[in-house]
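Multiple structures follow.
Any read-out appearing in this document is the output of simple, stated calculations on the displayed coordinates, not a laboratory observation. Note that the structure is predicted; figures quoted are calculated from it, not measured. Cβ atoms are built from the backbone, for glycine too; each structure is taken alone.
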Structure 1
Amino acid sequence: MKKRRSSMIRSTGLTVLSAALALPLGVQAVQAAPAATVASAAGTRARHVLDQLAEDYYDAVARFDPVGATENGDNRFDDQIGMSIDPARRAQQFGRYRAFSQRLHAIDRAALDAHAGLNYDILDYELNSALSLAPFPAHLLPLNQMDSIPVTLANYASGDGSQPLATVKDYQAYLSRLRQLPAWIDQAESNMRAGMRSGVVLPKAIVVAMLPQFQTLVSGHVEDSIFYTPVRKMPAAFPAAERARLTDAYRAAVTALTPALTHLAVFLEREYLPAARTSSGWSALPNGHTWYLASVAAQTTTTESPAQIHATGLKEVARIQGEYAVVGPKMGYTGPAAALPAWVAAQDKYRPFKTEQEVLDVYRKLDATLRTKLPALFTLMPKAPLDLRLEPELSRATASDHYTAPAADGSRPGVFWSVVNDPTRYGSTGMVTLFLHEGQPGHHFHIALLQEMDLPKFRKFGGNNAFTEGWALYAETLGKEMGFYDNPENYFGHLNDEMLRAVRLVVDTGMHDQGWTREQSIAYMREKLGYSEALAKSETERYMVWPGQALSYKIGALKIAELRARAKAALGDKFTLPAFHRIVLEDGTLPLSLLEAKVDRWIAAER
């Protein structure tokens, strides 16, 4: 989805005080207003200090992880890779976070108004969360099948990713990154060798899964390299001299990069794979259990323990299977509830499409219907439009249906991207719940609104998954209010997506906290979700390398639903969904603890 001055104003308190003492007693009472001016000046000064700190913090994060900044729409550093995996630079960054925390705590929180106070609290939370991960050597695991700098840059080569490739300047920026990539690869290999010595290594199954990616990056001829793609797609409008210069420069950069890519692929296969571990969970790493606890806290923004989350997952799985027992017969299914997903997956009637356009037409019809229903549930809606598009053919094989944010300047709408590789295999039952999540009122109502808010950069381009994905998953439940789930097929689709998020609670905590193996997780996902072996394997391996990330969806959605129920019980007839949704969305992304405190204040004020 996305991702951080002011001059000090000197207090005039002494001047105000002196003037008041010089007045007759009766006039002093009339002139009491300057005391508010003193408070206001203190608040203004504190706010300006906080604003500068927030700007410095965001800038430090973006410079430390410039590829992350690119992903979040900040293109200032598109010519830099950054070396966040370098141990010395990593230590320096945590030092910066500690210094930012000291600067923050030197600000008088009580002097800030509500808006600035919220900025303070969120920044405090982010810094504490970042520093909680400082003891753990994440830099020793710089590559996996889900996330790595070489593969990310390869995906940028088409020009269809987060890094633009439309101008000469864009081409020069990407070229600069290619020239820096060999040094990054050298550092990654050095880190992994250190991990091999200390026992901080990936599971063997993960290395096997990711090895083909890095082997594919190696090309025998410069012209065949994926990193040479910008030259093949160079705009004809570029001046001839620039085309020739850039072509030569890219050829030289790819020629220099190829030995590093080759060495990396050989290293992974011949040295790292034999040293990889046979265990599945994070707790098998040195200090891994404590590491996992910190990851869970950071991803969920709660204090819930893995054991509590595991129990919640089992409870949710049982609840949803109970719903399967009700909806199954309405779909013509008479077997055991647990087997309903597998039965649905085998029914041709739930794959009615012949063309990509037919799939898109269903989404467009759904969107048109939604626009008539959303005003009854929301008074706060984004100004930016939502467009519906098919995923480009180049990236369909590796993409999933997703949302991209609108441009902050209004030049680009929010977009729901539908990925249709084979329309005859595209299932219809999950389309409503998917669109409510990825389109509106899910990600579009949160992320597009975020772009329209007057927020510091660290909030506009940052945030947390627990709120972001929690809101989108909660938004799926609103299909019930809007009548979409009166159709049993649509309701099953919603339940099936809920089941995935519930199963994640079980298998993530199972592997990383309770000693489950990869094979146990695959079997559990196949049983509860009706997944194929291949799909259960890829999902399981995602959770193996992103510990705790998959917990954020359901934990966030359950918290929002809990707060809604709390508000409705407390306010009775005063409760309205549009008012509740405004309270949840109007300040952008919040840690769940701050969201809960905010909703509680709103309930108290309304009562």
Structure 2
Amino acid sequence: MIDKFLYSVITVALFSVVMASAAVLPSDISYMINKHKFNANDVSVYIKETAKDRVIASYNIDNKLAPASVIKVYSTYAALLELGYGYSWQTKFYYSGRLNGGLLGGDIAIKASGDPTLNSSDIPRIVAAFKSSGIRNIKGDVIIDRSYFKSIQRDSSHFDKNVYSAYNAMPDALMFNQHMSKFFIYSKDGKHIVKKAISGNSYRVQNSIKSVSGSCKGKRSWPSIRVDHSTATPALVVSGRLSKSCRKRTYRYIITKPYKEFYYALVNEFKKQGIKYRGKMRLGKIPIGAKKFYTNYSDSLEKIISITAKKSNNLFARHLLLTLGAKIYGAPSSLDKGRRAVKHILNRYHLLDNQRCHIDNGCGLSRSSKITARSMARVLDHAYRGYGKRWMRTLSIAGVDGTIKRRFRGSIVQRRAWMKTGTLNNAKNIVGYVQSRSGKLYTVVILTNGKRARWHGAALENEIIKWLVTYGGSGSKMSIDPIDQKIDRNSKKLWGSSTMATVETTKIVAPRANPKRYFIQVGSYTTKPSMEFLQKIIDSGFAYKVIKKDANFKVLIGPYIKPKDATNALARIKKSMPSAYMIQI
């Protein structure tokens, strides 16, 4: 019976409600697409009044296209739904052993939770907390617990040839300085010096620069820099001919493990603040019985998702994905858990098309990620209905900040668009919101893929967005993309914070205490359904609940707040499961 039900759920859940996909394309936009000579299947355009059924343009909205960085919208919105604006990551500090007269007889232990913002500016405050706790001399070691995320061996994703660049940085439960090691190159006494910003043994420096006379131009202006990983401790190899007249330069490269840089930054600050320490770094779990004496908090989630979207920060997006994996499925989080978590959260509201959307790593640095314009518009509409302008402001504001600061500066679009951009070699995309001169707000998804995307994608997007600002029409009223469920404002787990955005589209009426919810009962079994079976229900776009009663396990789909929503779901499910019925609990 379970196999039959599973087949039914999958069949029904994968958007079994057939929606009209006929093109609605104003002649102006059709002309723009043709002018740039895109292949018909390489462009998707979806423009509609935000959170309404009035469509301006609908073209190839179910085509699977590479999203590049616009997929960060999925990661950031899922994090907001699950964790809330006020969420912050915590890095907790413990000590084991006896503390007597300033002497700590045991170890310092640090529990990391994936804070992507931990950096050098936090270190003085952290060490000051040691002193405030009475620690002046540490006899033991420093233990770092990175078990919140599954360990990743690679420091760089190696997505392209720029392997040491910030956008290629891989995540770690104890992230530090966004995985970037800073160093300086400058001339002193006729020779060039390569100096680390954080002294220590996290990596070696192999300096073979040949200092030469002459102007700092051409081949004499830039050294050759690479990282050698052939030994356990990586080496920064600097060579080439460099003019003595070149000014001091600062570099940031992916070189070594972030937790090693953190450790040496901590040890250096110990010395600066007069704390004695002669131990070593160890990786491991927090010792049983260790006492917590300090917690370092990250910036708020609101600030972090804003940086993720506005600056298109890949590392932050990766950490959001893994954090959600740990929250939903437990530590250590992994890429698979993170993907499943984002899908699980967004599919509480049927926002994804599971057959067409593939999230991969959540940051867009992927050649396998796929989305549809319809699914992206669903997410954007849902986010606006729940969080209004507060959510919009986490995106880049045209002509003001982020990736579209210069793109629309001085144009009619300035301060009228809130967007997320995405760029790869064969993808140029933009999604978000545009406000016309008449004051109407539109949800906009424009995806361009293929060989022409690199040079013509942005031009096409700019033309469409400028056209939309001046648009004075009313569009077509079409129920082609209904939102089945509104945000459950009673769910503490969903919001994760007492801070709730003001919804600007509708007035919120306080619900009555402990309201009953509607469920669809699809089966009752003598044995508990397996996690694999239940996971497939989640992946099919449904939330579920298992209740044990009279030695039977009842599988319920839901909850639904309104009976109308439950009735609609029941109608879809009964097509394959005639025995399914609605209950209220």
Structure 3
Amino acid sequence: MMRFIRRFLIGRPLHNQEMGHEKLPKWQALATFSSDALSSVAYGPEQVMLTLAIPGLIAYGYLGPVAIAILILLAVVTISYVQVARANPGGGGSYSVAIQNLGELPALTAAAALFADYTLTVAVSVSAGTAALISAFPELIPYEVHIDLCVLFFVLMLVNLRGVKDSSTTFVYPTYAFILGIIALIGVGIYHTLTNSAPVIPPESLAKQQLDWSLFFLLLRAFANGCSSMTGVEAISNGVPMFKEPQVRNASLTTYWMSAMLGIMFIGISFLIMHFHLLPLENVTALSVVAENIFGRGFMYYYIQVTTMLVLYLAANTAYNGLPPLLSILAKDGYMPRYLGTRGERLNFSNGIILLSVFAALLILIYQGNTEHLISLYAIGVFLSFTIAQSGMVVHWLKEKERWWQARAVLNGLGAIITGIVVLIIAVTKFFYGAWMVMVFIPIVIMIFRAIRSHYNDIAEQLSLSTGSFEKILALPRATNMVVVPIASPTRVVAETLRYARSLSENVIALHIATDEEEGRRIEDKWSTWNPGVELVTVYSPYRLVVQPVLDFISELEIHKCNYDYITVIIPEFETKKWWHILLHNQTGWILRTLLILRENVVVTTIPYHLKK
């Protein structure tokens, strides 16, 4: 039954030879990798407006210049990341660039920053999607967090566990529907602004106060908030191997397409916000107000809201296609658990997908799905990885000296300087709004990476065989073994266990823990009548403990095991026919096995006896 449910939800296992069928053409890859960046127009321009509208509208007139500055930065980052994709066709993005050109610490910093960014991408996207839904249906406000978690686990995680091809096919249509809707919204909106008698941009939206330090700080914060629209631009460089051949060319073209559409939609929505001079409204998004002003509460309004909701939910798919492959590279390099580096039944990194879902759920629960609070943590991680990637590319061009390397080095150097400045702006302007948590989180993750790598190095050192050591070990005298079989009473399970124990050694002890003397004598009499040819040792436990007396007995044997190389503890255990039957039995054997396996030179094994009914 469980297998049927698993196959129904996730699908049949895929053969290694089917890997080629999981590669994506450009039109599918655009929807798969770009949903995060493209969907950010639903909240990026709004975040700029929210910041500038706070101090009595005095800074509203700077919305246009801030939007243009973000657009210029987008162009620089896009061209830079095309270079990253070309230099690292194996994927890994910022981490791969840094590990090859800058060393361990910058690489781990980039990896930790991307881990924070991708996790926030999922949390922000899901929360923003629910915010779009609530804007159209306010009666759902009490269920906001519940909707977030249901979408996260029962839509995003499950669909991604089905594999790259299935997830891209599922998500491609909502993404293109959203793009068409936003383009229609901008087109109709601009047409109305040009044909109506009202000014294209009202004087209120152009009003500016004289620039001073407090206003300059406010503009920097608005710029930092708007930069959240650029998260996801790096995702394609992380997933180059997922493209069809020629992989690098297809990835580069897709990056250009994505950025062009993002730039058009971002500047278009910003223009319409200024045209309608929108102000913050509680539980209503700016995009919802724009759509209502242009289309009214008709079909197109609800089309915009529903497709926005869907693409915001699906924007998290960018993280699902970016972080698990990055975690797999980190795992292969020894900085993350090995199981994150292996593909699952559907040829995807299923363990990484589950890990990402759990961390995103924790963020949603902690911040109760509040998009504005989550965005306060946003962007610093991705721009830090941007900066490291561009710096690494400068070193790459200086080493490789390929064609036009001087121009490329200047381009990446310029990108590193600009994104580095953005990191400082975000860190300063958002420090008390949550950026400090990301700045603390990144060093902690780096420490975890290094601790994992140190652990794997220690294991490799202890398990490695030097030349001739294998032969020396095999040449040692045959090892002796003392076998201990804990028993409750003589049963068929015990008989089978003793038979196996005697095949390992002639030195076998049956150990019984008696909680009262009468019970102990009864078991001893039964044992004597049965006479299996194995010594029975009875240990009385007046405090009715079972596990601890067994551990103490093994400890005594360890102290006096001069004549034995190993002590083997064989635990007799019966396996129930139905899963719920196990709830009716004590799990002493499992506890004992868990504790004994930590002992040095103590071997623990279980003899299962399968019940028929």
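Can you say which of 1, 2, 3 returns 4.1 when distance in nm of label points 7 Å out along Cα→Cβ at positions 225 and 409 is computed? Answer by label: 3.
If helix-only ellipticity at 222 nm (-39500 (n - 2.57) for each DSSP H run of 4 or more, over all residues; to 500) is calculated from each of 1, 2, 3, which structure is the one that comes out at -19000? It must be structure 1, since only it matches.
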